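Listed after this line are the structures, all set down as structure tokens.
Please treat every number below as a calculation from the coordinates, not as lab data. Because the structure is a prediction, the values reported are computed rather than measured.
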Structure P
Amino acid sequence: MDDGSTIEAMPGSDEPITIVYGPELASYSFSEDHPLQASRYVLTMSLLSSLGWLEHPGLTFETPRFASLSELLTVHSYAYVQAVQTGQAIARGDRPPVDLQIFGLGTSDDPLFPNIHDAAALYTGATLQAMTAVLEERAVHAYSPAGGQHHAHRSQASGFCVYNDCAAAIAAAIAAGRRVAYIDFDAHHGDGVQDAFYDDPRALTISIHESGQYLFPGTGDVAETGEGDGLGTCLNIPLPAFAGDEAVLEAFERVIEPAVRAYAPDIILTQTGVDAHHGDPLTHLTATLQLFPRLASRLHDLAHECASGRWVIVGGGGYDPADVTPRAWTAFIGTVLGRNIENVVLPEEWLQASRLAEGDPPPVLLWDPGPRYTPLETVDFHSVLEEAERTALAAVLARYGD
């Protein structure tokens, strides 16, 4: 458990930071025309490198490893892992086809591909490795850019996610005697992580997302607050479409911060999906690029205030893979590294790489004209925040508040 000490640090100081990354993580690729593209984090890492932002005195790189079977079984059933391995053998032509759709495999969202088990075990191992770096105090913060596959369930693939690396990392922290606050900023509800710990008080799961009335997976209502021993350790903020930056930042201040403070976790794990951006082709929250570095700064402060700085950062959604997503993640991680992200001119070599990947980036990192359309009516997100305060936050405070 937390020893009560607080690490005083500003973003970009000499605090040790670990990044778990290697080009082999790009093997998680369903197809060239699938919405989920590995170029998202490949271009993020190349942009961070081209800008010179990875030349940080406390930064170390670790090569990703595969998650072991025992690690996968902390959050997935043995039958499901066998099904994923079977799917890989089918995709490689090593065994005749069988219908695996009962496991969510072989669907349009999660089609089989030749490395489906190995690649998913690798990104899961990378996130476990990031968590281990923090648990073993090799790092205060750790980043797994290929992680954030939050929709996978115990026995089913879902929403482009085969193994749930977020849940596996939380399970590893719990096994080490730590309590975790999981904060999910993806536009889609973090249903797989919520379900994994819905009755477990050792994990506080928070998801701020576009309401399931409008968006997959259709879950994440304010009334979902946990059950059994986990009652009061689940918090959802389902925002209406077109809510924008203001709604997310106000929700952070009014709901997320007080919940995390009351829970007093040992470690914070953040899923940093950037598909809330107005240019994302799958969602409708209309955030701008400026939101993501602002969240990074607030999360850094919260981690040091509540968890002695211990913070694991993973990727997530973002379906403009060659332009918006890598720029948003670069701005987020650049903020964590203490870089000045304003008026940053993008290197020509990176612009060319983005264009080769069918991107159309502007010359400046945070350039963002905002949504090209205006909702016909004013979006009422305050009623959602009030309901979250009245129900889900109240449940957390009733259990953990002073």
Structure Q
Amino acid sequence: MVMIFTPFERLMAFRYLRARKSESFVSVISAFSFLGIMLGVATLIIVMSVMNGFRAELTGRVLGLNGHMNVVSHTGYIEPFDDWVEKLSAVDGIDIVLPQIEKQALFSVRGASSGVMVRGITQDSFNTKPVLKSSIVQGDMSAFNAGDGVIIGKELARRYALYPGDEIVLLSPQGKASPFGTIPSSRRFKVSAIFDVEMYEYNQGFVFMPLLAAQQFFDLPNAVNTIEIFTTEPQKTNQYIRDVIPILPASMRVYDWRESNGSFFNALQVERNVMFLILTLIILVAAFNIVSSMIMLVKDKSRDIAILRTIGASRRSMLKIFILAGGMIGVAGTAAGTLLGIGFALNIETIRQGLQSLTGTELFSAEIYFLTQLPADVNWMEVVSVVGMALVISLFATLYPAWRAARLDPVEVLRYE
């Protein structure tokens, strides 16, 4: 039911919010209630937007760099892979099928070394992925296309001070047997180009190598160990998996991007839900401040209420006056918090860089958060939900004080004055 306020009720509600000098303590509590709701709503919008941005950015980059589905073999290799590429390409909903080799290797430069993931792909496969194709920041594809060059990430290049044209050594754990044990095979490659996909994990731990060179390096002649599949609708991979399973032998299996990154995205969702719950408590605490301030206001204005009741004001009017007085605090705090939260979320990367320059500290480490920039994606439906929740909580916070004001007996109040 819509509550309609008369001019008299609006006048009294505004009058009670403008506290006199003797009522300064009530005014201070009301101000803290306003600030609490404002900060709670703003923080909730900002955190939800950042979590949405993380999920959208990571999902987009993961799907841009990796297949929506992958086919692997329990034997460790797929041969002949051309036949499987043709069979999988014929399945409805499958857009692109790319054979590749993905194995770990030791990356060595001038005596320093670290583990990397080597991904052997063809030139066409590299160009098929827009995220990769547009990520080259130094060098070109000439040495890669010639078969003796590799493409490394920006962080890996920075770590070892590498530039296009420099040589690196890769050591494969699959070596040759000898009387002294297995000797790892090694090979020199030229750095053809340096990429930056704005994901620290890929920029510092991935090396792209021509497929033919990878087959020779990992001793997989005419074979691959993974077939990457891109579908027309990544969110419907469960349906495509059901279509692919019948054509695969028992020695091969298929999994999608949710399975390979499931724990990571689940952790993001759990963190998002927990943050929503914790930050909602800020709004609840602010709502309790509204309850406190309104109860004190009712107690302070009990004589005024009694006089108004005596001259004809109804209990319903008293109820509506104090609901409006407390509700205005909630509405004002929610509106201010919404504007603050949206403005902060839309400019969060600029604000982060400004704070970093001002404090001289790193507020967003790419090594920890995977991304090089702080993302934010404002979901307007979530904003509406947060605003609605804050308004409802604020409204419920006014009901008990307003009920007490309406229940005051003017005879009893004036008798003891």
Structure R
Amino acid sequence: MKVLWLCNIMLPFIAKSLGHKIVVKEGWLSGLADKLLADRDRNNITLAICFPTSEDLRILEEDASLFVKGKAEGIDYYVFQEDTVHPEIYDEAVEESLRAVLADFEPDLVHIFGTEYPHTLACMRAFDRPERTLIGIQGLCCAIAEVYMADLPYSVQKKKTFRDRLRKDSLAQQQMKFEMRGAHEKEALALAEHVTGRTDFDKELTKKLSPNAVYHFMNETLRSVFYNDVWNIDRIEFHSLFISQGNYPIKGLHYVLDILPDIVEKYKDAVLYVAGDVITANSSLRDKIKLSGYGKYLLKQIKQKRLEDHVKFVGRLNSDKMCARLLKTHVFLCPSAIENSPNSVGEAMLLGVPVVASDVGGIHNLLRDGKDGLLYDREEPQQLKDAICSIFSDDKLAMSMSSNARAHALQTHDPEKNYHRLLEIYNEIDT
């Protein structure tokens, strides 16, 4: 069976072969690809991978009007041009590029990972074989758009910095862009006949947006490094908190800043580490010019609440550094306004890091409240504070949740089980 994967990013093994910087996103794709490639002699699958780039393809290869083709670890890959910086814009030229890729590879089945970019709709139109197309639900832009402001004050929602005006990228404009992306997403899902998901949340939305599609349940396999070590309370930085990203409102960093002063009052050494893009940087004139409305609000909150010594932005972390940071963490936080099944929670649970998460979207399908970690109502910040403090103050509770979380996550993210489930789905569609 010839299977074409359509991904949002260049997978790490391809980036490595080209000497490109590895993108720290969608790490679970690597886990699944690793299993598929390791078993290629037995699974009867010929895999090819295509993905977009915003670069001018002529820079990469002289004769590249529609796509660039290459090979990494014996796998064909295709690169097509798409404006990934502005994913709210639909470009019909992407359909032409994907038709060319499809004509070159001639797949029996196309597996599209995610609905967040317009190339999903472009591929549905270009391939035009919904009975042979599988869409994997990741995030859902239409759901994100509805809660994008995440309870920010109205004055902050409407504020525009110089950067926001220059880029036409204020918070209100960002929300509008997610609405536009959601419209393309809805159209793509309306065409779908096969969808994979793993939570009550995505199943319900799939039923609403794609009522005639077959819903195939399949959990995700995460990056291999998170299976190899275990959290140990004797090796942690006590009273440390960690968020994997906080660069836009739905990730909820501002919720944590609201309750952090109360935690610091009780635990003077408490520190919140934040990974991802550092949108609060302001040490130089260039930094100040680049401040977004949300970044400026976070910076103001940190200064007003005198949290400068208690909030540390650590930037983007590769898988090894993310793992190392998690192993030092007392409590991992997922304070999002909306999520489907956040891989950051899965990775923390695999390592056995105690988790506190908002009870939104499909998080409850990953984490059993009171057993694997603690869930709280995102509209009740006091619950967030109490959950953190309960783990800080009770080592036995932390260790019990650590053990339970790891055992549960090893089942949810079992590479062998999830790999065989993928093959089952492919065979079901191929019959």
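Supply the structure label, taken from P, Q, R, corresponding to helix-only ellipticity at 222 nm (-39500 (n - 2.57) for each DSSP H run of 4 or more, over all residues; to 500) with the calculated value -18000.
For helix-only ellipticity at 222 nm (-39500 (n - 2.57) for each DSSP H run of 4 or more, over all residues; to 500), the value -18000 is produced by structure Q.
Identify the structure, out of P, Q, R, from whose coordinates Cα Rg over 2.2 N^0.38 Å, for residues 11-98 alone was calculated to give 1.17.
R
When you work out relative contact order in percent (Cα under 8 Å, 6 or more apart) for each of the structures P, Q, R, which one comes out largest?
Q
Upon calculation of percent of Cα pairs over 42 Å apart from the atomic coordinates, which of the structures P, Q, R produces 13?
R
Where does the value 1, 5, 7, 8, 9, 9, 9, 8, 6, 5, 5, 5, 5, 4, 4, 3, 3, 2, 1, 1, 0, 0 come from, among P, Q, R, when P(r) over Cα pairs in 5 Å bins from 0, in percent, for residues 147-346 alone is the thing being computed?
Q
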